[in-house]
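Structures given as structure tokens follow.
Quick note: the coordinates plus some simple rules give every number you see, no bench work behind them. This one's a predicted model, so the numbers in the text were calculated from it and none came from an experiment.
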Structure I
Amino acid sequence: MLAILLILFVLALKTSPIIVSPQVGFLIGFIVQIVFCLFYADDWRMNMDLKTIFTIVGGGALFCGILILCDLIGRSIAPAKERRSTGTGQNYIEVESYKLIILACIQIIALAGYVFFLNANMNGTGLAAKIYDYRSRTADYGEVIPIPKVLSFCRLLSSASGYVLSLTFVYNLMNKTLRHRALFVLNIILSVLLEGILGARGGIMNFLIAIFAEVLIVRYLSLGKQMTIGAFMKVMLAGVCAILALPVIGALMGRPSLGLWYEIAVYVGAPLRNLNTFLSDPANYSVRHASTLYYFLGDFSQFFKSFISIEAQKFPSKWQFLRDRTLGNVYTNYGLFWYDLAGWGVLIYVSVMALLFRILYRNLLSVKEIGSIKGMLFVVLYVYFYSTLVFAFFGNRFYSQFFSLYTVKFVIATITVALFIMRVRVSVEGKALT
């Protein structure tokens, strides 16, 4: 299984002009996952079911095959021109300091509001314990704890500004024209804090992966630099650092520690073991469901609840244990695909995901100027969804993120922030504020 995925990975690298291509992102997570499982092959009794092997290998081959085939067809219809860095045009995105101060103030107020809300409504001693209490009650027990709308709006705005400003920061920094560095960094740090203020590490990891992807995208789109061995090694190093950061982030959020190495193994490797357990019992996927689109159904429940029980579609994320040690409650994205439509779910959902990402990828490669509203939106959307590919080994993040009202709001907020920093100009007595 690992050998075949590595062959597919090499093929993905050979056919990708940029290292953060969809096929590379999709495969890398499962490769790292299998490597982690090798260390626990005996302890976790990793006797892989044939369904599991065919699912992991077949899903990876299908995803990559569709993207490579679409690329070959596209090149035959319209041969791609070699991208060259011309050294002309706008090589920085000017952002006045007052705009950065305004965005930072909004985020500071929002952060203070969340801290006040958690202190007033959650149990525990200290902020970390209260964050964990909120996360545990909402994620593990399904309790609905409404957040004040003004705080939710500010957090959405913070997320959008984090993606836009991080891309602007990377673009200006790599073109060596960065101004107001401290204000940029402050805004990015505040965005990270607000991403994790409710106890979920996913938002923080998504954001960090997005920043790293932005660096590689700017290298290619703006500077015309192709992938090198050095760039590939930096990707691997960044991945290792991200994995090692997971237990640290969890500790800061008040989560109980399982031990550094075992917690990483559970987060990265155990979903494959859980998927194998799930697939070994055909009763788990003998009835058709729509769990992959559960959040979409929930967003539009008024249209669906009259003829479908939305709550009955939810994937049964049962906690798995082995000798009283937890293996978590996630089953990779394939668990939901099988739960919905058995083997056909893998074929259908992976194919649709590949085709949708082909559109995002094609829009990304079409960007001529990152400093335009359209160019910035295409890059932000790509990196926003790219992390869902990387974390496909963990769970169904792509469909829950792609088909959601939150994403519509995020796109609107991203365009608003981009227009604010790039189009709004304020002057006093004919002199522009800086």
Structure II
Amino acid sequence: MKKILFFGDYIPARNYGSIATTEAMKNLVEGLGEENEVRYIDSRYYRKQAPENGFPPYTISFKEKSFKKKLADYAPVVRKLWRGVKQKDDSKIHVPYKFSMYEDYYAQMEKGEILPYEMKMIGWADVVIFQGEGLLVHGIDKYGKYVLPGLYQLFMLWVVKTKFGKPVSMVNHAVDPENTDAEEMIKHIYPLVDYVAVRERMSVKVLEKLGVTNGKFVPDALFAYKPEANWKPSAEISQQIDFSKPYIVLGDTSGILQQKYFSSVKWDIEEIYSEMVKRLQEVVPQVIFLDGFRGMNKGINNVIINNKLGFISLLNCSYQDLFHVFKGAELFISGRWHNSILASMANTPVILMGADSHKTKALYDILGYEGHFFDLAPLPIHMDELVEATRDTLARKQSIKKELTKNIGNLSLQAEENVAHLKAFLNNK
């Protein structure tokens, strides 16, 4: 039996991508042998100092018991709750925000003043794996610090390798911080890591520019997901989508996050998305909105409510359901990485918009077909082009489906390389 410590259980983050890719990674890790013991460090530790014995196990119901047919019934409630969460922000964080502070912070760890649970877990492990996901992307807080989860991840990676000398891999992630503090950390830490796998080729180029040469492209773990064969829509989903008629799924993007870290748009979300909906309805009358914010973005809520759109989100549709919703769709338009992967796995063409990093721009290269991409900031003046791209993509739908069918199988097999280092370690011991 070997003891495996897995940093990067993002299920508590509660979005489609964090749940789907984490479950895919867990299946790959746990599939290496039932005799191994795996312990997980989840996303709560990335944002808050944990007690000595760690946080209690999390329990999350993704389909809310309070779900109502109309978004208007729950949107004001979750907006109020989200404002309460944001008010807890503080300038003091439990990890260093400059590389020059690493030794001082580790000295505090040794004394038990910070991160006592992580210290104990790293000492317990035989081997450590980090699922980096989308933590090393654009973002900075109001104090000038890089995004806290990214800082936590980099510091823990450094501690594991330089202070404990444990075998470690950093997998299933993007690297596009556009932040000098994060880049300095990456320059010092990544060359020490035993196995570095990034989920698109643009991240390999970013690493090379930083002088890091040990990064390799391995497709996102989500490509290893095996959907269920027999599926029927739930009553909640059937209330939102008329499956007897064609439909387009329109999604949001992490680039309009507009919380404390990052937003790449100056335009009015409600106004521009409403215009987008109306223009798309001229092509396919039924437009379904995929809400990645779970009712927590006021502008998106108003788009759904005021345009009387059917909508899906984690409040009424799991990622397993979402795969099949995509399978019946004509097209998916979005700036979300994992949702676009699920759509592609369902053989549904995508039109991609910008996000909080280069990730969506990099996806066509992985999928292996020529697609239309729209930068987010100037999107309002490119609405005509978006509509034309919609018509063009629908006209090419059958040829796109053939390309997707050919490539998805290979990506699924390659995704298993996210645990290649871990597998080699287990086999050699």
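List of remarks:
- Origin of the derived value 23.8, 63 (Rg and Dmax of the Cα atoms in Å, for residues 49-168 alone; candidates I, II): I
- Comparison across structures I, II (criterion: relative contact order in percent (Cα under 8 Å, 6 or more apart)) gives the highest value for I.
- Answer label among I, II for the case where helix-only ellipticity at 222 nm (-39500 (n - 2.57) for each DSSP H run of 4 or more, over all residues; to 500), calculated from the coordinates, equals -12000: II
- Identity of the structure behind 63, 46, 42 (criterion: Cα extents along the principal axes in Å, calculated), options I, II: II
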